[in-house]
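So, here come the structures, one by one.
No value in this document is a laboratory result; all are computed from the given coordinates. Every value quoted in this text rests on a predicted model; they were computed, and no experiment measured them. Cβ atoms are built from the backbone, for glycine too; each structure is taken alone.
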Structure P
Amino acid sequence: MPRVVVVSPPFLSHAQPLAVLAGALRERGAEVHFACGPAFEHLARRAGTPFVPLLVSRNANTGVAEATRQDAREAERLREFLDATREGAVPALLAQARHRRADMLADPEGVLEALRTTDRRLRPDWYVVDQLSYPVTLALHCLGLPYATFCPGHPSYVLSGPDALFGVPYAWPDALRPDPEALEELAGAARANDEAFTAVFAAFAREHAPTRPAPGRAFALSSAHAVVHAYPELPWLPVPPRGPARLFTGHMAAPAEVLDAQWEARLKGLRGTAARVVLVALGTFLSARDDVLRTVVTGVLEGLPDTAVVVAAGERTGALADLAGDRAVVVPSVPQQALLEHVDAMVHHGGGNSFTECLRAGVPALVLPFSSDQFSVAADAQRSGAGVVRDPNTLTSDDVSTALRTLWADADSRLPRLSAAVRERGPGWAAAELLAAMDRSGAGG
């Protein structure tokens, strides 16, 4: 069995599924090390793997973005991003494009040297790297080390062809369709980033690995051997050119843990006053949009008298404390995977983890996308029958209650089938298929 180093950026929504994959690889006999920022050592312990402290990004998110210690510039960028989400889909994506262009590669020399040192010490046969960890992928390319790519979000993060642009959704849900002029502006910004990023990659490779093949288009650089998608294999997804094995795992969540006594008591209390319970969580960054959280909770409490709500409010828990009561639990964070086994619907932001965890649990969703790949995920949720989509910036409390009623009254027959297909795969399947792909390639050791 190979020796594998799984490298994760210091973001909980990325590190968590990568650690689950690391644990699954270990369970199938591989010798695995999990490499990430020091704050994530506990994930390695949970996965049963040795931990390698390795920083590959200047910013971080340990669970609630606003509560994570950042340098002044990164904190300011977070504020700029959150402000942009209030203006709409394209402004949010444009803000992300500006930030991407201003910081194409975070300390690429440092990442290259750290990986060179790690490789000399551990001598792994393979690496597994997050598709969005561009400095790590570039370093592995320059060092000529075999790696597999892990795609943590929408599969379109791995570009499907020359016309695909990173930062431009491959599809839009009906509730959020920008006008042609806005889309043209977004495409222009994404194209400029693509050209600039590719030039930076090429220059770095010429300096540090002149005998290696050119890395080519930067955003498209990924493993030639295997790409693991933490996503279901939906038939309408764009198909990239022939190349690496593409492993659609359905989800990358660990087995749901049993709720502790405190959460059992909370749910029992809610079920004593309501027939249904809705879970609301907008992710580690977007919990800061307490205006949207307030609208959602108000819509449930005022429009659905037979329904209770659990809200992950992050740093805005205090600002929403007045909503708490017999039918509402407002807390900084929730055991999302465990709770999904006990709720009737979820309101989420279209993050890949939330989408696939809902699919695994068979829970329908109201999706409120704000940025990144969330519009693509929302389009898939709508098309697959897994949920309904609304614009978070025009959302009213009446919209919330109406959307949830629609989810329950018009339950889509496709959701149970899709949920069953997602549960058939998961981390264990992914680990077995990935090890088989590594063995077929003969690139390691």
Structure Q
Amino acid sequence: MSSTRTKLRTRIAAAISAATVLGLVAGCGSGGGSGTGGGHENGKTVITMGLFGVMGFKETGLLEKYMKLHPDVVIKADVAGDEQTYYTALQTHLAAGSGLKDIQGIEVGRAKELVDTQKDKFADLADVPGTDHFLPWKLSQVTAPDKKVIGLGTDIGPMAVCYRKDFFEQAGLPTDRDQVAKLWAGDWSKYVAVGKQFKAGLKGSKAAFMDSSSGLFNAMIYGNSEQFYDKSGKLIYAKNPVVKDAWKLASQAATSGLTAKLRQFQPGWDPGLANSTFATTVCPAWMLAHISEKAGPANKGKWDVAKAPKGANWGGSFLGVMEKSPVKKEAKELVAWLTAPEQQSYLFEKIGNFPSSATALKSPAVTGAKSEYFSGAPIGKIFGEAATEIPDEQVLGRKDGTIKDIFSQGLTLIESQGKSPDDAWKTTDERIKKATG
């Protein structure tokens, strides 16, 4: 695994200026405030992109490479560090019909809402040549009933468990990744049981077993085809045994003193990594680079990666092209190139974004990948096997991303405010009903 992987993957705070985010929200930049996307300037085709987080295209130099291969093309990419800020701006621009980029990033939790309510604003990518290499369920997430495809897949998020070997040793638990995986194989309740053993064995230490109960909750629900909605679009979270079982187990972890009470990617989580305040975290493939960046060089070799109790997918994105883009043809060609197997393999090698391309999953760059930071863990093998366990059908709903956030907030009520699981569920249920109408 390239040594640049850590540096490139998580420059969210450092590389993205407040001005860029504000420009995205206000509709400034290449897209302007009165139209969509780029166009033609000085004899060159200008393609604009709206991205979020670290999707990797800009950070790894892929956009520069494309421009070198196509000297008549200029790519201008705006990157928002926070996806929620980005999506709020995207919704505003879609409603106004202005300020949009030629290419817009789409997070999986927003895919269904855009397919159902905004598909006419997106170009159909179903007929783009050479795009038959994606995992079937990936494209189904952005395919409308009329078979229109509003985006092409970038990455997916197969899950594992990242753990601190030194803390496990101190608690009297195995440290070898295969033996650790056997401790909780097949059942997330075994993961919590290991946490209780950890707590009993690591007396006097301030380190918690896991970072948050919400990470456990997400891992459990995303191992199933249906979470918050059924295939017809009906909300089912309140009666879905998958969600209720996940809430029950996550609540148990929250009330048993097993968590550090730190929501992933929220204030306090990064310092928690740096200060070694927890021993495990449920980690999709894309999270490894963030952990290595924030935990820092001092903790290199202390972390390892073990197979999760059950396979699941958390996260993943797409690139869509706007229907009214003045350079729609060229934008489609760029999206097809950026999501091709070769570029997906390259992104995994550089920053750990796990491919959504079935072809890329078989490439040596993916299957043979190891992480030096995570004790030489064969992450290509671990996450590759996890990807095969992801359900073939992934049912999405309009407000999936919003509902996931509300459940995370609900579990925080238990962890940090001392609410009972029943009271926290009631509050969560009320918030979801309000958010979904």
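If volume of the Cα convex hull per residue in Å³, for residues 142-389 alone computes to 141, which of P, Q did it come from?
Attributed to the structure labelled Q.
Out of P, Q, which structure matches 0.15 when FRET efficiency 1/(1 + (r/R0)^6) of positions 270 and 342 (r between Cβ atoms, R0 = 25 Å, to 0.05) is calculated?
Here the read-out was taken from Q.
Comparing FRET efficiency 1/(1 + (r/R0)^6) of positions 158 and 326 (r between Cβ atoms, R0 = 35 Å, to 0.05) across P, Q, which structure shows the greatest value? Walk me through the numbers on the way to the answer.
Details: P: 0.15; Q: 0.40.
Largest calculated value belongs to Q.
Same structure again: Using mean count of other Cβ atoms within 10 Å over residues 46-53, single out the structure from P, Q with the greatest value. Working shown, then result.
Values: P: 17.4; Q: 25.5.
Sorting by mean count of other Cβ atoms within 10 Å over residues 46-53 in descending order puts Q first.
Can you spot which of P, Q the value 24 was calculated from, given it is relative contact order in percent (Cα under 8 Å, 6 or more apart)?
Q
So if we calculate distance in nm of label points 7 Å out along Cα→Cβ at positions 78 and 110 for every structure here (P, Q), which label has the highest result? Working shown, then result.
Details: P: 1.8; Q: 1.2.
Once distance in nm of label points 7 Å out along Cα→Cβ at positions 78 and 110 is tallied for P, Q, the winner is P.
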